[in-house]
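So, here's a batch of structures to check.
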Structure P
Amino acid sequence: MIARVVRMSGSRPLPEDVSLDIATPGDVPELLALWAVAAENDGRPGDTAQAVLTLLDRDPGACLIARQGDRIVGTLVAGWDGWRAHLYRLAVHPAMRRQGIAQALLDAGAARLRSLGATRLDAMVLEDNELGQALWQAAGYSPQARWRRWTKPVGGPPSP
């Protein structure tokens with residue numbers, strides 16, 4: 001379990017029955033189900049179990065989860081490539097929002113990335129996601145106006 005230092009999330013305590021942990025391969029079906037109802041899914045490729053398993057194999061500490069009992073109610077991927085830090089897949093179940101879970105996940109993700117050497121964190125948020133924009137702004141993030149994200153689908157899994 002992630003250190004209790006994140007029990008306090010900003011000025012709001014994390015609910016007593018919610019704990020933070022690291023996702024495991026056994027969590028993948030529940031992660032995908034949560035992301036289907038709680039995450040930004042527009043304008044991006046769909047998530048697959050294999051892609052999440054690859055992430056967990058490559059960087060076992062990257063996918064942070066919030067649990068209420070046995071149920072996953074929040075996630076954040078705090079990715080580190082050895083040079084840059086990226087935060088993505090921040091999602092909290094709609095019934096669990098406004099309880100400090102997202103902020104606790106962000107705090108834990110930032111602590112993880114700082115410990116790995118990160119000096120700056122970034123996140124991608126769809127321009128029309130007003131809830132997401134407000135959350136990231138309240139957490140101290142700001143848009144970087146001079147940059148635009150460029151993407152190109154490469155299709156299919158890598159060759160062996």
Structure Q
Amino acid sequence: MRQLTKFDNLLAKGEAVVLILLVMVMTLVVFLQVIYRYVLAQPLHWSEELARYVFVWLSILGAALGLQKQGHFGLDLFFKMLPNRWRSLVGPFIHLLMGAVIFVIFTQGIVLVQKTIAQESPAMGLSMGWVYACLPVGAGLMALHLIVIFLKDITHSSSV
């Protein structure tokens with residue numbers, strides 16, 4: 001379990017680095033667009049599209065990191081009202097439901113990538129498959145993080 005937790009933390013650090021780089025790229029692109037549009041009066045035709053696609057990747061990868069940090073808000077009022085014995089049963093069940101949703105996002109993301117790989121974005125001519133690839137990539141990362149969380153729940157509930 002310790003090795004798996006180390007791997008999960010290392011993966012999260014890698015995700016954080018990628019997120020920081022994506023924020024930097026998005027900020028630079030939007031800044032350049034403002035300069036080119038309002039100062040040079042020659043707007044960049046590709047910048048808005050790139051910023052949008054980077055934002056989509058940022059959102060999905062950020063959701064994966066949020067899951068690892070358990071930073072997503074939740075309606076846990078009723079969960080906290082349960083006795084500890086019930087919590088140890090309901091918690092893993094909730095994570096199994098989350099896993100089912102993540103599995104659907106992963107599989108349907110792959111289908112979407114396959115359907116859109118030949119489609120090109122209007123301004124940059126980028127394959128839309130690369131844009132939609134954030135779904136299976138993000139869902140795969142979420143699944144890895146969720147497995148670690150689930151295993152921690154199981155080992156914690158068995159020791160209680």
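Read-outs throughout are calculated quantities, based only on the coordinates presented, and are distinct from any laboratory measurement. The structure displayed is predicted, hence computed values, not measured ones. Cβ atoms are built from the backbone, for glycine too; each structure is taken alone.
For structures P, Q, calculate distance in nm of label points 7 Å out along Cα→Cβ at positions 16 and 64 and state which one comes out highest. Write down the numbers at each step before the final one.
Working: P: 2.4; Q: 1.6.
Ranking P, Q on distance in nm of label points 7 Å out along Cα→Cβ at positions 16 and 64, first place is P.
While we're on this one: One of P, Q was used to calculate P(r) over Cα pairs in 5 Å bins from 0, in percent, giving 1, 8, 18, 23, 22, 17, 8, 3, 1, 0; which? Walk me through the intermediate numbers first.
On the way: P: 1, 8, 18, 23, 22, 17, 8, 3, 1, 0; Q: 2, 8, 13, 16, 16, 13, 11, 8, 6, 4, 2, 1, 0, 0.
Computed on structure P.
Sticking with this structure for a sec: Suppose you compute helix-only ellipticity at 222 nm (-39500 (n - 2.57) for each DSSP H run of 4 or more, over all residues; to 500) for every structure in P, Q: which one lands on -9000? Walk me through the numbers before you get to the answer.
Values: P: -9000; Q: -27000.
Structure of origin is P.
I have 26 for relative contact order in percent (Cα under 8 Å, 6 or more apart), calculated from one of the structures P, Q. Which structure is it?
On the way: P: 22; Q: 26.
Label of the source structure: Q.
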